[in-house]
Structure 1
Amino acid sequence: MPRSRELPDLAALCESWQVHLRAERKSPETVDSYATGVRQFLDWCRSTGTTPELSRAAVNAFVAGILDRGAEPATARARQLSLRRFAEWLVDEEILDHNPLLGLKPPKLDDKHTPRLTDEQCTALVRACAGKDLRDRRDEAIVRFMLETAARAGEVVAMGTADVDLRRGIAVIRRGKGGKARTVPFGPHTARALDRYLRLRRTHRLADTPALWLGDRGKGVSYDALHKTLKARAAAAGIAGFHPHVLRHTAAQRWLSAEGSEGGLMAVAGWSRRDMLDRYTRATAAERAADEARRLGLGDL
């Protein structure tokens, strides 16, 4: 509860919270997701006549409403997380005496199939980027890089020209999740695609700027722009329901299908917890087990 009887202005405080999140170097996607959760909660309070305060009852009712409208459990979980993080910050700032959402359990997630691209779809997506202009070269380099390194879309967008070493076949992801940097390797095909793009990039009017990915209209590439252009390439390749994150799932599953080690994948993908690995690879566990059974040939009696 607040120190005084007057309820804090959560809408105004959400603006201050975003300032603090940016100061903590949270990614723009994280800041936007957190702020969206708070705004949607306040909108729900207004529409339902609920007092706009972070009580367990109000937050539980808000989350229940999200689920009742047919939203994915992951969406409800994300919105609740936003409010729990917001409450923690309000306590840190001494706006609240205690955290009313402490110990609040998140909604249970469904054990859903994790989408991935087949090898044929991967090839089709690369071919959909065929061409010789800057956008074509850029998009092929991005697709190949993401399929090989399992880099997140936000991490790719944040890359600079100094982060790529073509001779050694490595790139530095400086803005990984949680502010953790890591080095990722890539092979000769990705290196060739990057080289072709970088040679064209030298003729761009923003060639002297640090951002790695440049647009053909005289500006850089944002997360939304990356999403839009890759979705267009996927549509040209005949791939429905595409999202850039599918490339990360696909890269992880292709790594394991090629008998790459789990520890190596965790290092390359930037995972510090084993449960994240399990989440990404559960969908192809049966497929990989079947391949292994065929190699073992236990029925050859």
Structure 2
Amino acid sequence: MTGRVGDWVALTKARIQLVATVAAVACMWIAGGKYLDPLATLHLLIGLTLTSSASAALNQVLEVEIDGRMNRTKDRPLPTGRVPMATARRFGYAAAVIGTLWLWLFLNPLTAWLAAVMIVLYVWVYTPLKRVTVLNTLVGGVPGALPLLIGWAAAGRGLDIFAGILFAILYLWQFPHFLAIAWLYRQDYERGGLKMLSNVDDSGKVSARQAAYYGIALVPVALLPTLFGFAGKIYFYAALSLTLGFLAFTFRFGLRRTDRRARLLLWASLVHLPLLMAALVVDALV
């Protein structure tokens, strides 16, 4: 392999993966009755890291020309040539196959199937749709939320309504998060030829309205673990407070669509999700 360690961190989007992986392990712990089998956890970490890395690498292989035109991505390892395209492509396919087989052999077929669906949707459905329609985010949110189901399935008990609720929470959370990013980098996305809502919404009113709609929908969905008896009062009040706070940032962005308010909404999303998952874990412990 060529390229520095930092180049491979960027190619695999390791920093973003970290949050998803921790959340997946938390889901595995909850699904397993508040018990983590150390060996099964290790297999989940290996398989999910490989399949997520494959998604990230192959996405950048397909978008190398686009990344080269955008200021925020032009210094990535592929546009700059620090990692050769052929190397990244081989790595992506190898990681996809090995990671999926790893999950199949050492955990269970459901976990492997979900990981395979995640790769296919992200690389070969969502990635090309970004050049075609502003509705691409509706599809992109699915592979973005699948790591939670992969973690849940890794416990070996299949999927249930609680898993579906967690998936719905993460799916809805992604829209204010994505819309804030799209607004901040709207000129970059247009330069890259990507179809984003912010590119056809000069005033930002539609973007802000969509962020608010998904933020409003997230409030009752975030409370469902308690309403269905899967969590207690600690989670309920933490989820209510955190999600209403998150919603306030979406409303604030809607009132005045400035880059500063979009950035604050982005940071609010990055604080909201880890704290929400932490509240779920703390509630289960007490």
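Comparing 1, 2, where is distance in nm of label points 7 Å out along Cα→Cβ at positions 15 and 199 highest? Can you show the working numbers first?
Numbers: 1: 5.2; 2: 2.5.
With respect to distance in nm of label points 7 Å out along Cα→Cβ at positions 15 and 199, the highest-scoring structure among 1, 2 is 1.
Have a look at 1, 2 and say which one yields 0.45 for FRET efficiency 1/(1 + (r/R0)^6) of positions 47 and 175 (r between Cβ atoms, R0 = 35 Å, to 0.05), as calculated. Walk me through the numbers on the way to the answer.
Values: 1: 0.45; 2: 0.80.
Of the options listed, only 1 reproduces it.
So helix-only ellipticity at 222 nm (-39500 (n - 2.57) for each DSSP H run of 4 or more, over all residues; to 500), computed for just one structure, reads -17500; which one of 1, 2 is that?
Details: 1: -17500; 2: -25000.
Going label by label, the one that fits is 1.
As an exercise: P(r) over Cα pairs in 5 Å bins from 0, in percent, for residues 143-214 alone, calculated from one structure in 1, 2, equals 3, 16, 29, 27, 17, 6, 1. Which structure is it? Before the final figure, lay out the partial values.
Numbers: 1: 3, 16, 29, 27, 17, 6, 1; 2: 3, 16, 21, 15, 13, 11, 9, 8, 3, 1.
The read-out was computed on structure 1.
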Comparing FRET efficiency 1/(1 + (r/R0)^6) of positions 7 and 255 (r between Cβ atoms, R0 = 41 Å, to 0.05) across 1, 2, which is largest?
2
1, 2: which one has P(r) over Cα pairs in 10 Å bins from 0, in percent, for residues 103-270 alone, as calculated, at 10, 38, 37, 12, 3, 0?
1
Hey, distance in nm of label points 7 Å out along Cα→Cβ at positions 119 and 223 derived from one of 1, 2 reads 3.4; which structure?
1
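The numbers here are math on the coordinates, done by the rules we state, and not lab data. Keep in mind the model is a prediction, meaning the values are calculated, not measured. Cβ atoms are built from the backbone, for glycine too; each structure is taken alone.
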